[in-house]
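Below are structures written as structure tokens.
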Structure I
Amino acid sequence: MLNSFVRYKAEKNRQLFIKNCTISDAPRLEEEVFPAECKAEMDFVYKNGNEPLKLDVYTPFGCYGPKECFILIHGGAFVYGSKVLDQNFGMHLAIKAGIPVVNVDYTLMPDSDISQIVNEIFHAMNYISSKYGIRTFHTVGDSAGGYLAYLVAIAARSRHIRHGLWVFEKLNGTVQSAGLVCPGIRNPRKGFPGIYFEKQINTKNEPLRLPDYVYDLNLIAERDTDLRLAIITGEEDFLREQDREFSKHFENVLFYDAENDGDLIMHHVFPVAHPEWPQSVKAISMIAENAVGRR
């Protein structure tokens, strides 16, 4: 009975979250003006199925035969959104870094779980590797996408972590850096959205237990100190304290805590919503520097 009530409450929270995000994102997306300094190739199908999964590729002008790229993962508490949310940000990042940005969709929860999503992103990376010959990747994401950007990166670099996550897609390449924009670090097992991380697998409604670090990335932060990290947060980011705490695990992290400036309010995922703001330009430059400037 208790489990049913918990899942009912989580489902109500999921529906409310989607409603609120739709209301707030619609006007922003209608007003976006994309930069002209890159080529945008849209809607490549990287995985077929009842609902094919697609990705975009944004390549800055003057970039020929790239050997590396970003893998951009959108946020939305794992239950909302698509690559459309991050198109403008992705193009600005491609121009700043001088390498392509690959913006990926994935199956949203509760129709998926963490293991499925990570496998799908690996599949997208292998698609890009096969299509363009790219073998070096840099993950980047905002909010839940920031969480996934970190988890995908460390899973790509550790067979032990891949096994713990039930990731069976073998990556044809390496991940060298991760850029985390206002990332979610902690997700409760019995609350939204963490309750959707594991699918119910038997009649007793008992989930297949994933490692504890899936619900709190602090528990695995020091497992791979060679992964180059850039972490972005802001004065009004509701995940600010989580991000500050997480950044303290890493000696060489690039960390930016943006302050409000007049009418420019550093809210959650501000670089994605407003990539033209000065603070966002600095954040995007930091992510680019972390990937291509720190060898």
Structure II
Amino acid sequence: MNRFNSVFRAGLFDGQVVVVTGGGSGIGRCTAHELASLGASLALVGRKLEKLEKVRDEIAQTCPVKVSLHTCDIREEEQVKTTVAGILAEHGKIDHLINNAGGQFPSPLNMISGKGWETVVRNNLTGGFFMAREVFNQHMMLHLGQKDMSISNIIADMWNGMSGMGHSGAARAGMLNFSETASNEWAPVRVNAVAPGFIASSGMDTYPEPMKLTIMELDKTIPLQRLGLEAEVSSVLTFLASPAASFISGSCIRVDGAAPNARRIWQVGTGKANPAFNSFHLGGVPEVIQRRDAQRNKGG
């Protein structure tokens, strides 16, 4: 049976407990599979139990590790406190937190309502802060210096602004600054950020048609001439939780194919993409990307 083809050694996370928020889909699902393949016990957090159950059942087919499920709206402070307490009751400890949950919707700034702004900021900044604070306060603070512990916060390619998703860009920028501050205040717990660029994940299929048309042309704006894969973000998150990153804290790793470095005065890329490494055995291609490829093949 196929399983996750991680570049990291087997058993790397044996005996460790990793919390993955947004673990029911996309990057969170992929990261859960990779960590499980390396021996980690998992606490998957999300709003929809059925999604978490599906990921747990997928993992059970290849990895004999403990996976607990925790439904939680990370925007709600009391729910987060209860969820972290429940994880500790189930596992006894938390070694690493992958703060992945979030979400947004496309809109120009002047069309974003107060409610829409607050919802996205709570999704991508406040909720991540609640999760990190509670994991630190309820467990990590009590074990400082006894073991290597880490928090990795997913942000986004929001450099130079995030036109069309200004609410998300503002929140993600805030999460980067939070990560930098926490890396000092909470040391020796290591706190880092990971900034994915345009990643081909199932979330792309949830956007309205005008946004999908934009997505279908995104690869042409990226110097590496392709979209990233969920597994290419997962591997960075896995690295940051590993002993190889034991002196990395307060940093942000971009996983974006150099998209922010593209310049209008210079041709973007050479028209050829670099090879992708798809280590995720269940990794699929979003429908919108399949449609793009079909149209290009027909046109060529």
Structure III
Amino acid sequence: MTQAETDAFEKVSSGVYIEGLAIDHERDLIWYSDVIAGGIHGVKPDGTKVATLNPERMWTGGVAMNADGSVLSTGQGGIMWNNPDTGKSGWLLQEIDGKPINGINELMPDGMGGLFFGTNDIEMVIEGKAPRPTQLYRLSVEGELTKLADGLGFTNGIMFDATRQRFYCNDTFHGTWAFDVAADLSLSNRRMVIEKEDADGMCLDAEGNLWVTGFRSNFFTRLTTEGIRLPDYPTPGGSITQLRFGGADMRDIYFNSVPADGGDTLKDGGEIKAGDSFLFRGRSETPGLKLEPTRFQLR
């Protein structure tokens, strides 16, 4: 990618530390979270502000769409939902095995109405201490919860490919795991496909290539389904927490940029105040994989 193409990215919105990201195809909006300033913020592709949900809630690492238009969001205490049209909100999940949830980071629709998600140790993150091991789960559309994997260092970006045969999960300070997916959506054969000490968000393009962001990296790391490393995709950001494809042709790229040292500041328990985190938009020659919404019955 040339410097001119990199410069073609434009800033859409800003915050303190922008993290979760979802494309609302029905409303043609982008929803993103700010883990420090709080809230989930909805903007149009031109940056026009539309709404802010859960303005006081911090540490939302994942955002996704439900079929009724509700916005799902993770963080302390579990998974919440907000319907921007009705103003109603509630909790989708607050307990695991009868115990209150410490934290949930990223989530991904499972293609059958439910979702995959990874836990995180928000308690230790807030204190700037090493997090305890985390897990991967699936929540079916009927509300059945299944543990899929355990003993991960720090679950982050997750993706489920279009063939429903491969599942990916970032383990933040180690790299990207791939799993085989069975017919019942259980996971097996875990193997490391990218070693990366700042693995954060991820997305898939229409060709099945994996795009991985890094909280110390100003580029996308890309990998084919055969495990071949593609050229890195540079951006004008400091570091990148998450990316998603959108637009009518699925060739718009939206990504969240944070200060180059922002992730390490949070990891060490430091404080971030400056509003130099940005939502960027650019274009890709390859369209992205369109994510299906979940289909939970929310009341």
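Quick check: 53, 43, 40 is what I get for Cα extents along the principal axes in Å, calculated from one of I, II, III. Which structure matches? Don't skip to the answer; put the middle values down first.
Values: I: 58, 46, 41; II: 57, 48, 37; III: 53, 43, 40.
Derived from the structure labelled III.
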Comparing mean count of other Cβ atoms within 10 Å over residues 182-189 across I, II, III, which structure shows the greatest value? I
I have 14.1 for mean count of other Cβ atoms within 10 Å over residues 38-45, calculated from one of the structures I, II, III. Which structure is it? I
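Rule-based calculations on the coordinates, nothing more; no lab input. All values derive from a computational prediction rather than experimental measurement. Cβ atoms are built from the backbone, for glycine too; each structure is taken alone.
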